[in-house]
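**Q** Next up: some structures, all given as structure tokens.
Nothing in this text is a laboratory measurement; each read-out follows from the coordinates by a stated rule. Quantities reported herein were computed from a predicted structural model and do not represent experimental measurements. Cβ atoms are built from the backbone, for glycine too; each structure is taken alone.
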Structure I
Amino acid sequence: MAVDVPGLVAVVVFYLVILVIGIWASRKSKKVEKTCAGNKSEVTIVGGRNISVLVGVFTMTATWVGGGYIMGTAEAVYSPTQGLIWAMGPPAYLINFLLGGLFFAKPMRSKRYVTMLDPFQHRYGNMFTATLLLPALVSDILWVACILAALGGTMSIILGLSSALSIVISAAVSIIYTFLGGLYSVAYTDIIQLCFIFVSMWLCIPFVILSPAVTENSAHLNQTNDNSWTGQLELADAGKWADDMLLLALGGLAYQALYQRILSASSSAQAQVTCFAAAGTVFIMGIPSVIIGAVAASADWNQTAYGLPPPFERGEAGKILPLALQYLTPPWVSVLGIGSVAAAVMSSMDSVLLSSASMFTQNIYKTTLRKQATERELQWVIRVSVLLVGLAGTGLAFGDNSVLAFWLVSSDLLYCVVFPQLICVLHYRYVNTYGAMSGYVVGLLLRGLSGEPVLGIPPVLLYPGWREENGVIRQYFPYRTLAMLSSVICIITVSWLVELGFCHQLIPQSWDLLGVFEEKTDEEEDEEPLPREKKSSILNTKF
């Protein structure tokens, strides 16, 4: 396929604009750092806590409206085996932000935490916090792979450009401006990217709907009452549907990218407003993908240059959005479509890069590896971490076929392992390190033994309703939700039993290897956990 030179030029111009804005924002970040007495790394991580509501809503929405969201939603609606009812992204993310604003924004922002891992560090200490970084890091790398794979597939179809080259160029642009400016660069580029996504995606809709391959086929579909794009939910599939919905709705509450925006707000109330506003905007941003997926399912592909068999039969359902733009719209419209996907990819990727780098720098390097590190040193650690996470995700992006699958898997570990911990540490005062460690092991073990087809991991535990499809065993029981709930129950139960044992001297004090139940003075008993910048981490649980 020949390279579309005008389209390529348009995309290059768009990338240059984003890069220039990112560099401009990095200069703004440096100006804020000069007026900030100490803790300059916090300017990079949480923008000096002075990000406005409007900018906060833009950057929070843009983070969630990534390549996986746009292409995964269209893929679900188009797929004959799924349909609209399986397009869970828009409603799940709406629920995610509403719950975030109601139950998580205030506890996190009122304590002036810097990262999502800070409450764990204050409650459990450095060692256990380091173990929580691992699933968060793996999830972020998978998320980067997901959104880059989405962009690579889009550019290869519409521009005729090598998928590998597209992935490398897009990753490089995101890494550069995130490397330079931290949250300021991420937030201000997100504004431009989100506006471009909104305008270009909605502009494509009329052309897709009015395509001859769609309008001429719609009469036939109406006569046969073919509503395949709406999908059906069989009773046997209800467990999987509920599992996927809860995974997206609740798993997102364990992303550092969410708390980075919450913690950058100037107050708890502003953080809550940002979440509530983003709930509406993220839902609206998913509507164009739903329409494109539905239209593609109704199109007669034999009337296009694509021909037969249709994309699903060729195993290209994951690329249905760029295919629809390429074959159902004029060339200049399809170029706008690729620009929207590119914008979505970068708006999510930069946030993911910064979130992993922030957690490693703030909760591992600063508190454990180099307690005397200077602010300049910490800023360089953030930058190197951004580079390494970006390279890892980029390497994993090559060769992926289903964007939707990677999109779901990226939330798995957070949902099964980190989310239960976050609920307990924020909303259950009496959990302790022993309970947290037990819940961590239970959640991770149950999830691992359930297998993962996307990563080629066979299941050891076979739940009711499992099926073998094309030689691959797939679980239709809500096994991820079971792992999450089991982890929560384990954390609370073990914490209560251990506390009961030590406090009533049923367990010898010498067995308290982690020092959780050491005797404290009255002053220590009354002391409230303070933010990282005001107090060093502690190993003992406060009761």
Structure II
Amino acid sequence: MKASDLFVRALENEGVEYVFGIPGEENLDLLESLRTSSIRLVLTRHEQAAGFMAATYGRLTGKAGVCLATLGPGATNLVTAAAYAQLGGMPMVMITGQKPVKVSKQGHFQIVDVVDMMQPLAKYTRQIVSADNIPARVREAFRRAEEERPGATHLELPEDIARESSDAIVIPQSYSRRPVADDKAVHRAVEAIRGAKRPLLMIGAGANRKTSSRMLRAFVDRTGIPFFTTQMGKGVIDETHPLWLGNAALSDGDFVHRAIEHADCIINVGHDVIEKPPFFMRRGLRTVIHVNYLAAEVDTVYFPQIEVVGDIANTIWRFAETIQAQPQWSFEYFDTVREHLCEHLARNADDARFPIHPVRLVAEVRKAMPDDGILCLDNGMYKLWFARYYRCTQPNTLLLDNALATMGAGLPSAIAAKIVKPARKVVAVAGDGGFMMNSQELETAVRLGLDLVVLLIRDDAYGMIKWKQAHMRFANFGMDMGNPDFIAYAESYGAHGHRPDSPEAFAATLAHCLDTPGVHLIDLAVDYSDNDRVLNHEIQALSAAVQPPP
């Protein structure tokens, strides 16, 4: 069998449905093998976008998404996407081409050491030097990408190797179960929870798996222990649940941090230090129990006293089987915090100003989106508002990046989400800065015939950094920019452009776009003047007023 055919056969053996990317001269044999396969090539306009799509596919399915690039500049364009998948815990396999490795024809033209370049960004990176090695390399790349903690892997297929012949056969996927936690570790954690007076549950990105979500809901319902989430843990348990205490969108000082300060035992499920800290540990104040697939990575703000390392769902099931509500547990203060939080979150939801207030923006999106609808956030000021105010009822319905936190991922992520979940409503949420970093993928969405809404939140600046610049008392410098006519821009790709001029018009426009086929871009002007008042002064003052009992 030709090596490129063997490579594609190995991809099919892994259950690959899509390859996202841009081929080059060095991929032509592989491209021909893909043409006659069951795998669909999704041609993108930039390799970075292809990587974001593959990572999002992995995030939503648990199976490694696959992206393709040529050598040199094509491969280097995958670097940001590799870091996005690696830090975000999203399974992804990158395939890049290379010049012939046995006989050089063009010296070092376009050649960089891509394998070495990917070393710090991927769990596994290899050049394939023999057709006979293809089955083993592909199997290992997928195994490494998908095992906990998921991440990025990379294979380089040189063009002369792709043309070789081989009688090797693909290696079947092995049956595997994740190790479960040690009984003594589970017992020690159980005793700590039982002996606490004010236990609290924290849910991080690593718990955002189907089985873990079910077990965590059962644990909360059985024990009555209140919970909060990190940004990437949103929706693991329905956030309309009466025991929900909010989201750690801010690092400190929010209502949820008053509850954290009052807790004497925090069950920290699925968090690692790559995600922005949901709270800061201080020595001697409380017991923190680390529940995760891997041991804790200790740093200055995270040093758990008890670690329960193993399959998360199994650990939480064992907790739920052995822990009942204890007579000394006291949650009255947590109830008070939640009441004040919900009252605060409702403020400004009907604000009539235009450009639109961020709270009104989030409120209108929440009203328009079905519970299983998927929002794919780029990175910008709006991310804090959505993380705090958008209450998810299902897992993976608010896809945001709180690990690499790169701009440019919102639209590509939404394209992948719509491909994976075609029956669901999907909205990309992007600022004007992040949108323009991969705006060319509008053509991809139109060409694929997707029904997709792009909510472009425009402040004509790099708004997040502008806010921080002002907050740190620097002069306003280097943040403001011009923009194209986004309506004409969208229409030039064959998409539909909309520019509402009031909150009411925005609500009507969003409803229309969600129910009308095609790609729709909504150019929505936003007023960020309340950033500091709401996210700093008001939260600090109001949450500080919620005093715990002596």
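**Q** Out of I, II, which one gives 13 for relative contact order in percent (Cα under 8 Å, 6 or more apart) as computed from the coordinates? Present the calculation step by step, with values, prior to reporting the outcome.
**A** Numbers: I: 28; II: 13.
Comparing all candidates, it corresponds to II.
**Q** log10 I(q)/I(0) by the Debye sum over Cα atoms at q = 0.13, 0.19, 0.21 Å⁻¹, for residues 90-249 alone computed as -0.79, -1.19, -1.33: which structure among I, II?
**A** The structure behind it is II.
**Q** Shifting gears a bit: Can you spot which of I, II the value -11000 was calculated from, given it is helix-only ellipticity at 222 nm (-39500 (n - 2.57) for each DSSP H run of 4 or more, over all residues; to 500)?
**A** Values: I: -22500; II: -11000.
Matching structure: II.
**Q** If FRET efficiency 1/(1 + (r/R0)^6) of positions 186 and 354 (r between Cβ atoms, R0 = 35 Å, to 0.05) is calculated from each of I, II, which structure is the one that comes out at 1.00?
**A** Numbers: I: 1.00; II: 0.05.
Value 1.00 for FRET efficiency 1/(1 + (r/R0)^6) of positions 186 and 354 (r between Cβ atoms, R0 = 35 Å, to 0.05) corresponds to I out of I, II.
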